[in-house]
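The next part holds the structures, each set out as structure tokens.
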Structure 1
Amino acid sequence: MIQIYFEGDNFFEQLKSDIINAQKYIFIEFYIFQLEAIGKEILNLLLEKNVNDKVEIKILVDGIGTRDYLEVLMQSVKNTSIDVAVYKPFYYRMLFKSGYHRRNHRKLILIDDQIMYTGGMNIKDVFSKKLFGNERWRDTMLRIQNKLDEEIRRIFFQAKLDFIGLWRITQKGFYFFPKLIPIIHALKNNKKYLIFSSINKKRRTLFRKFYYDFINKSKNFLYIATPYFVPPIKLIRLLKKKAIEGVDVRILTAGNTDVWFARQAGRAVYSTLLRSGIKIYEFHTRIFHAKQTLSENGLIVGSSNMDYRSFLHNMEIDIYLSNEKIIWDTLYQWEKDLLESHQIHLKDWKKRGLLEKITEKFAYALRYYL
């Protein structure tokens, strides 16, 4: 069974229910595990399952994304058997080391031998309508349950357990910690979905090739949603090619953004895309954080943005789906998202100010690290 969530509250409520019902293990991996209202509630449930029900808990977070909450997290699990690992914890000397900018941007939850979550949401209050109302962030999350899917067990148990570069926090400081946490390889399951884990250069290349092929095979429409739209040159050429061939190519990205520099870099390529007939929309009512690509051939959802950071640097996880119900649900949500967006027209876009054009070009020049 595959479920898709476009609202954070729906995802969080289902996750809390799954944690309560867990019997054996819960592995949680997030770029950001914010210990505010929702994060504290989830952590308390994890503590209860570990202490009272002896459920095995492993938590992996990124050293930059979760930096502000590491001390609280470690104090919370101090007297439990919960394992907490931190990917490249921040310290100032790391700024002078090669690869410090490569982060673990994945969002992944594995529960027992039954349930997997992945997508674009972090454990953060801003995704909750209950807490943030109309200012909540818009994002997408997937839940896969394997009752009917035998090969899901291969994902959990036959994939190589090989996280490299992890560090564990102790009361005395940091030390190297090659803890075994599942890495999911690209896996075909009855032609219904493929899972890509971009943990190194080889696997990032594998996902890029698949993504480009997915775009190239689109014949009718191609709808791309991404909060940070800074596409590589090869991807720009491919999108223009598909538009010229008559494919309905549309891009939905963030207008109201939490990373202004990335938005400016993306805007630097609007003109060339618009001239090719590509339609561009900016989500303006609130912050847009969803990462999904949709065509008549299926849907790709995951943690990867359409930028150099995701394609070349970060560890990411993405899923290709051909489930018709999920595709129709996403198409329906796409139409709803457009109601909160405004379309960029080339005639009007040319009228933007000189300062805007300068900041766009400057930001685009630094696109490799955005």
Structure 2
Amino acid sequence: MDHPLPPARPRLAVVLFNLGGPDSRAAIKPFLVNLFSDRAILRVPGFVRFFLARLIAARRLAPATANYEILGGRSPLLELTKGQARALETALAEYEARAFVAMRYWHPFARETAREVRDWRPERVLLLPLYPQYSTTTTGSSLTDWREAAARAGLVAPTTTLCCWFADPGFASASAALLRTTLARARAGIAPGTGLRVLFSAHGLPESIIAAGDPYQFQVERSVAAVRAALGEEGLDWRICYQSRATPQKWLDPSTDAEIAQAGREGLAVVVVPIAFVSEHSETLVELDVEYGELAKRSGVAGYFRVPAANDEARFIAALADLARAALGRGVGLCSHAGGRLCPAAQRDCPHARAGVAAPATEAVR
């Protein structure tokens, strides 16, 4: 008796986008040059950007090198992103899924990854940024880079692009679970009666980029609202703040270091949540843990605790897999975690706005 063959699983390429980081001491300077040469980062004429990028990179080389020395001379981001990729492949068992990594400012670059995807010959492609909140400086820059690389590589396949997942319930639930664990550890480690403040720390941006219509700040605020709702803790003392200022312009306020100092003046303990980062790297392991940890001690903070990045934590990977399934179910083209455009009219640089999609009538978190 003949037995029918099981149906073939669709061949799916998932492209995970991230910033990238130097993989050796020798890579630190060119990584910085690549970062500041991006026209989405330094919004000046090209001939000015060429020289200014090298000037900023030269000035930041010594402190950046010192930071990476703490990490053994290299960034852990690629290995951690590869771990997320392998975990996501396993979670998407209904597909013959292969997750590829495309970094923006260091290897593997989009041009390398696009050729790998082309040669693997997928039936579907899903572009999945590992930035929960959309910004022209992160997801927007990576997607532009990918489109150019895919065209040069001759990669042609039905493609779905997930632009953002800032208030996705699975992401919020996974983030709240990590926060809940750290809150319990913090409360057990501080003196009874000590106040505790949660600082949701996101990477900063120049205010001029936000004023031009970038949706990042709006989406960070909605991420925090979604995580707080998933946490379900009444009376939580919390604030949003921004870290990692990199240029002399006016950046988003309040800064994370200023909020830590303020908590010290108030005699509070602090729990820091890296709300915009889903992988450990220099800005969590060095800036938050080492630099801000020392600042907390100098400022008299009653206790300093940091929520870990998700990395390949099971609940987070399950949320990513559900995001991938939902996006693929919406077919080819651009989508958010809720399907359509979520950003209000003021966010003119929302990719849906650039595609001509009208703003929603209300600013509901979905």
Next item on the list: Out of 1, 2, choose the structure whose coordinates give mean count of other Cβ atoms within 10 Å over residues 117-124 equal to 25.0 when calculated.
Entry: 1
Next item on the list: Assuming -13500 is helix-only ellipticity at 222 nm (-39500 (n - 2.57) for each DSSP H run of 4 or more, over all residues; to 500) as calculated from a single structure, say which of 1, 2 it is.
Entry: 2
Checklist line | distance in nm of label points 7 Å out along Cα→Cβ at positions 29 and 53 - highest-scoring structure of 1, 2 | finding: 1
Notebook entry, point to check: Computing mean projected area of the Cα convex hull in nm², for residues 253-316 alone gives 5.4 for which of 1, 2?
Noted result: 1
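The numbers here are math on the coordinates, done by the rules we state, and not lab data. None of the values given here were measured: they were computed from a predicted structure. Cβ atoms are built from the backbone, for glycine too; each structure is taken alone.
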